[in-house]
1. If Cα Rg over 2.2 N^0.38 Å comes out at 1.10 when worked out from the coordinates, which of P, Q, R was used?
2. From which structure (P, Q, R) was helix-only ellipticity at 222 nm (-39500 (n - 2.57) for each DSSP H run of 4 or more, over all residues; to 500) calculated, if the value obtained is -4000?
Structure P
Amino acid sequence: MTNALDREAVPDSRNPLGFDGIEFIEFATSHPQALGGVLEAMGFRPIARHRSREVELYRQGAMNIVVNAQPADLPRTAQPVERPVISAFAVRVRDADLAFRRALDLGAWGIPVRARAMELNIPAIHGVGESLVYFVDRHDKFSIYDVDFNTIPTVDPHPPALCGLHFFGLVQYVGTDRTADWVAFYSQIFGFTALPNKVRFGIMPKGLLLQSPCRNFFLQLIEPDETARFAPMEEHLQRIGLGTPDVMAAVADLERRGVEFLATEQVHSSERGALTKPLLGSVMFELVKSPAEEPAPQR
C-alpha cells in the first residue's frame, strides 16, 4: 500500500516552507552601471541580462545578485533611484507555489502576478519596508535564469568565488521596540529561530540574530541607538553579509581590487569580520568568518 506521505508535500514544523538557502539578492537602482562597478570590485561578474526588463544578473560562486533598473509597477515596492537599495531577496524552496500559499495562510501579504508573456511567475510576498521576498524552485535541469535571462556571450557563467565568499545573511534595520514584531513575523511564517545573545558572528555587536530553518543563512535585526530612538527612520534591509573561512585573506584580496574597509577604534577588520565603507552612499558588505558547519536538518 502506498504511504500517504509519499503522495503530498507535508510541511516540516521546523522548516514550514521548505527553505534551502538564498537564491538571489536584488538591488534597485537607476544607475545600474555604477552599482555594477561596485559588484565587480567585490568579485561578482555580469553573466546575463533579462529578456524584456532593465535587469542584469551578477554572480560569483553560488551567489547571485540581481540589479534591477526597471521602474516598479506595483505600489509598496522599491522604485529604482540613484542610491541603490536592497529591494528583495529570494529563497530556494522545494515547491514555490506551495511555499507561497502556505505563507499567505500564515498571514503574509502576497503581491499580484507581474510576469509578462513568456516569463516565469515568481511568487512573492511583502517584506520589510518596500522589499519583497521571493520563492524560487530549484530544478536540476534548469533554473529561473535559463528562462528569463539571456547569457552574455564569452562570459564564464560560473565565475569562482573570491576566498570562498558565500551568502551569510542580511542585516535589517527595524524601528524602536519593533524587534519582537519582526521576530514573530520571521518565526511564524518562515520558521526562523532567534539565537541567544551570547551567540555572535563578525565584529558588529548589536542586534538580534535569527537563524533560517535550513540553517544556511541568518538575519540580524538592529534597532536604533539610544540617541536616535525618536528620530524618524524607515525600516529596511541595510546590508549583505558574506561568509568566508578567512576574513583577513578576503579583506586583502578585496583591498587589492579597490574596496575600502572601515578602520576606526570601534570597527576595524579582524579575523572575526570586516565592514566595507559605504559605496555609492548606501551599499555596504559585511564579511563574517563562517562558523563551523552543522548538520542540516533531515527532510
Structure Q
Amino acid sequence: MCIRDSLTVGLGVSVHTLACHALAGYGTKEQQREHLPAMLGGRLLGAYCLCSDAASLRTRATRDGDTWTLEGTKAWITHGGVADFYTVLARTGGEGAHGITAFLVPGDAPGLTAAAPERKMGMKGSPTAQLHFDGVQVPDARRLGEEGQGFAIALSALDSGRLGIAACAIGVAQAALDEALTFVAERRQFGRPLADFQGLRFMIADMATQIEAGRSLYLAAARLRDAGKPFAKQAAMAKLFCTDVGMRVTTDAVQLMGGYGYTADFPAERYMREAKVLQIVEGTNQIQRMVVARHVAGPESR
C-alpha cells in the first residue's frame, strides 16, 4: 500500500509537520537541539492546538516567574490524547491577534486531559479529540518565539500546512482514480468493458485533468515556499482547489463503480468519506476563498 491509499497516514504526517513548525522556525538553538531530533526522527508524535478563529482564541496562559499556567479547552485536535507533544497557542495578553503566544507542551503534562475521541464518518485511524488544560504548568523555556508572536507563528504554520493538505487531497484523488480505472477495465457490460463507454471515458478524462491541475498548483506553491518567496495566496488556492478536486474525483469514482463503489468491499467509498474532511481542516474552503480574495481584491472595507 502506498501512502496515497491511506489518507490517515498522509494527514498524520501533515499534522505532525505542522506541530513541528513553530519549533523549527521560531525556537531557540537550545530548544531545537533538545527537541527537534526526536520529533523529526519519528520518535515523538505531535499535535497542533489552535482554533478556527485564531485571533479570538480563549485558552489562556498566565505567567508567574519562569512558569506559565495554561487554562482552557481546545477542540478538534488531531492526535488529541495520543500525541507526545502539543504546540499550543494561548492568549497571554489582551484581545486580538497581538496577545497570543506559542508553547511546546508535553503530552503527559499534569492537568492535561483528553476527552473521548470524536466519532467521525472517516479517518477513523486518526483520533480527534478535545483537550482540556486545567492548570497545566509549562516552563518559560518551552515558550516558542517571543511573547505575543503566536499569531504570526500560527499564520506561517497554516500557510505551509495547507500545502500538505492539498497534497493529501490529490493523493486520495489519484488513489480513487486508480481504483476506478482497474474496475472499469475488468468489469464488462453488454459484452464490452466499461472502459469502452464514451460517457465513462469522459468522466475519467475530467478526473485525470483535475488531478493533474491540482498537482501542478500545489507544487508551484511549494516551489515558491522553498525559494523563500511569498506563497500564502498560492497555498490558499492550492488547498481550495485540490480539496474540492479530491471530493469530486472520489465521488465520481464511486459513481463509475456503481453499486460496487458504494460497498465496503472496495476502498472507493472510504476515499470519498475521507476526502470530505480535507475541505474542512486547515481552514474551511470558505475561509480559503476569503484569503484568496484578500490577496486578489484587497482587504474588505470596514
Structure R
Amino acid sequence: MASTLLTKHFTHLDDLHRSGVLELIAIATDRDGYPPIAEHVLLHLRHGGDRFDSHIITCDGPRVIGYAHIDATDEVEGPSVEIVIHPDFRNLGYGSAVLAKAQEVCGSRMRLWAHGELRNSHSLATNAGFERIRTVIQMKRSLVDPLPMQGTEILVRTFLPGLDNEEWIELNNSIFANHPDQGGWVSKDLDVRISESWFDPRGFFIAYQENSMVGFCWTKIHGGHSHSHETDGEHHDHDPIGEIYIMGVREGNSGQGLGRALVLTGLRYLRQNGILNAMLYVDSDNAGALRLYKSLGFVESGRDVLYRLGAH
C-alpha cells in the first residue's frame, strides 16, 4: 500500500509542507503522549528551518502522513534521522518507505533516533537491520530558579583553541574510553565542532590542578549565539536553549566535587547570556551522572534510543 504514495526528499520546505509536517507532529504527539521529533528540530521547523536540514515527506493528497528529518551536520558520526508516521497510517509500510528513502540519501553511516521508546519505532528500526546502541535520557531545568551553592572551589579558565586541543583530546578520550560517541576522538572530531557557528570558547570551561587539565564543561546554545559569525546566515525568533554539551572529570579526580562545580560554572555562564532553560543528555546507565544532575535540579524530560545500521 505504501508504494501507491510518492516519498520525496526535499532540501527546503515550503510553507505548505512545513504546515503539514507540524500538523503531523502534533497529531503523533497527542496520540503517543510523546513528541516524535527532538525539541530543537521542532523549533527549527516552526521558525523557518535550518540551512543544513533536509526532509523526506510522504503525502496522501494534501496531507503529510510521513516525515523524516535529516541532520547531516556531524561529519564525524554521520547523518542522524528522526521519523514520524501518522498514527492512522502505521503498520502499512509507510514507515519502511520513509526509512528506505532516508538510507538512500544518508548512506551506510546513517543513525536513527527514536523518541519515547515506542514499540513501532523499535520494530521499524530492527526490521531494517538497525541495532540499538544507546538509550539516552534528556533532562531539563529552569535557569530562572536559584542555582545551588558550588561547594568545591576550582581553578577554571576557558578553552584556548589550538593551544588546548591536544591535551583536551587526550583527557576526553581517557574519560570516555568506552563511550560510543564521545570516546576515541582525533583532531578532526574537535576541529569540526570548533568550526561550527554555535561554538564559543567562552562557554567551554577547563578545570586545572597542579598545571594539569583534570576536567571540563562544554556548553552549547541552540537557537541563538553569544557571538556571531558573518557567514552564519541564521535567524531564530524563538528563545534559545542552553545545553551542557559535554562534561567530564578525570578518573583520578572523581569524588572531589569537580563535576558539580563545573556544571554550575556552565549553568551560570548560560544564565549570564540570558538563557532561561538548560538541558542535557545522559546515558541511562550512567548512575553517577544521573545522581549529580538530579542534585542540581535537573528532571527527566524524555528518553531517546539511538540505532545504527548493523553493517556499519
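Every number in this text was worked out from the coordinates using simple rules, so none of it is lab data. Just so it is clear, the structure is predicted and the values come from calculations on it, not from any experiment.
1. Working: P: 0.99; Q: 1.10; R: 1.04.
It traces back to Q.
2. Of the structures listed, the value fits P.
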